[in-house]
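Presented below are the structures under discussion, each in the form of structure tokens.
Values quoted throughout were computed directly from the atomic coordinates according to the rules given, and no laboratory measurement underlies them. Bear in mind the structure is a predicted one, so any value in this text is a computation, not a measurement. Cβ atoms are built from the backbone, for glycine too; each structure is taken alone.
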Structure P
Amino acid sequence: MSNIITLPTEAVEVGNKWEFQKFGVLGAPGIGKSGIMARGDKTLVIQTEAGLNHIKCMKVVCRSWSDWEDIWTALIKAKQGGKLPYDTIGIDTIDNFVDYANDEAVQRGQAKYKSAEINTVGDIPNGAGWAWATDLIKNAFEKLESLGVCVYYIGHLEYKEVKQPNNVSIHKQTVSIGGKTGGFLIAWCDHLLNIESKIQGDKVIRRVRTIPTSTMDAKSKGAVVPNGFELLSPDSLTADSITKSDIENFNRLRSLFK
């Protein structure tokens, strides 16, 4: 006997809780992506490359897919034991995380196709390697989401040549990862924050773009993060001043959600 479905009679409230959000953060090197997102009191950064030594935050080093599996085991044990102290978990950077997934796919290909010479993902027969790597990334994000926390990744920005329907090529700002994995990363997030900067007088002005254009990937579902959201700049280039502005910027972003 099939279950009886009760149809809704009222609209469901918008899911605006911080713990439900998924962020992708793009921008030029040194623009402040990592510093802003790592500053939450309950944020854990899965650090896949060097570069966070100047940031005081909770972080765990990840240098291989095996490391990621060990990190996940520790996280799920903490969750099941009621001792998960985080409301936000980030991967910084996603580029290296994808590299680790590709390496894992190569190892699986070598084990399955022992008679073939497999050194890269593309060497795996029938294009299976790229699908395996993308599935590994998808599965990792699904696991992090299952913890009931906000999930984000920090990505490198790249200008890619994109052909329009009229055969005219344009250069588009997007995540530096290509193929199906790159497509997944763009589609996965609720908010793709594209951070831009410009010099205005003696100040550096940083703004977050959340409306996509033909030359830039960006978004914010429900327009929660306003397009042009201005990030505060430090009063000086001292460590204390930078830390203070990073914390303020994280809190301002966080305050847009419940």
Structure Q
Amino acid sequence: MGNPIEQGGVNVSLENNIASIEFHHPLSNSLPGRVLQKLANTITDLGNDDAVRVIILKSAGDRAFCAGASFDELISIDNLETGKKFFSGFANVINAARTCPKLIIGRVQGKAVGGGVGMASAVDYCMATKFASVKLSELAVGIGPFVVGPAVERKIGTSAMSQLAIDATQWQTAEWAREKGLYTELFDSVDEMDKSIAKLANTLANSNPEAMQMLKKVFWEGTEHWNELLLERAAMSGKLVLSDFTRKAINKFKKK
């Protein structure tokens, strides 16, 4: 199989002014730093491409949307700088989505954990299947959802975010996530969801790009300080991941 940190990737397709970004990794679409960097760069590049009117963000496979951070990479972190750099990967993806001048539609076909919940929160419109349960498991492995926290809190509010963050071993259903505002619509199947996404994406591809860009700016008002904030949060997680408590917790989690 090779080193899991070296696996995974990002694919892009463009048709009728609609760009689709698909990330993939064999371990339930968990994300090593290399893939996170590619994802952030891809979102930024497509945001600057005049041929793109709207972006769809999705992952490969049918079971898991994103399992969050790569445990293999987490356990290999041995200094503060490496820790901050790794957690900055999620910060960069969230900030790329936030500052991208194009509207981003999220497609969540299965479970989302940690950074996966952060990505679902960072898109502008998120559709999901009824199988798309959510969990912020960070506290269970000795850290906290510090980097994704601002994006999740902005989307579902402090009360729901703190419920997820504190009850870190508990899955919340897709219906719960829809009620809290993370998902706009739920579907019984991937096929139904894809038809609805295609319909919305086509409508947006024929909408005024300038109006959509202005609308996006309005949606994200008040987050201009996130470039600094999310990097500060990354440093918090980077420090915690070096502790004996966290290293033992991650190893225990990996054995499950």
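Which structure, out of P, Q, was FRET efficiency 1/(1 + (r/R0)^6) of positions 48 and 160 (r between Cβ atoms, R0 = 25 Å, to 0.05) calculated from, if the result is 0.70? Among P, Q, the structure yielding 0.70 for FRET efficiency 1/(1 + (r/R0)^6) of positions 48 and 160 (r between Cβ atoms, R0 = 25 Å, to 0.05) is P.
Given 0.95 as the derived value for Rg/Rh (Cα atoms, Kirkwood Rh), which of the supplied structures P, Q does it correspond to? It was calculated from structure Q. Of structures P, Q, which gives 47, 24, 15 when Cα extents along the principal axes in Å, for residues 80-151 alone is computed from the coordinates? Traced to structure P.
Work out which structure the value 0.05 belongs to, where FRET efficiency 1/(1 + (r/R0)^6) of positions 136 and 240 (r between Cβ atoms, R0 = 25 Å, to 0.05) was derived from one of P, Q. If you can, show how the numbers build up before the last one.
Values: P: 0.05; Q: 0.95.
The read-out was computed on structure P.
Structures compared: P, Q; top value of distance in nm of label points 7 Å out along Cα→Cβ at positions 8 and 248, i.e. the largest, recorded for P. When helix-only ellipticity at 222 nm (-39500 (n - 2.57) for each DSSP H run of 4 or more, over all residues; to 500) is computed for each of P, Q, the one that comes out at -10500 is P.
Taking Cα Rg over 2.2 N^0.38 Å, for residues 56-207 alone as the quantity of interest, name the structure among P, Q where it is greatest.
On the way: P: 1.25; Q: 1.03.
Largest one: structure P.
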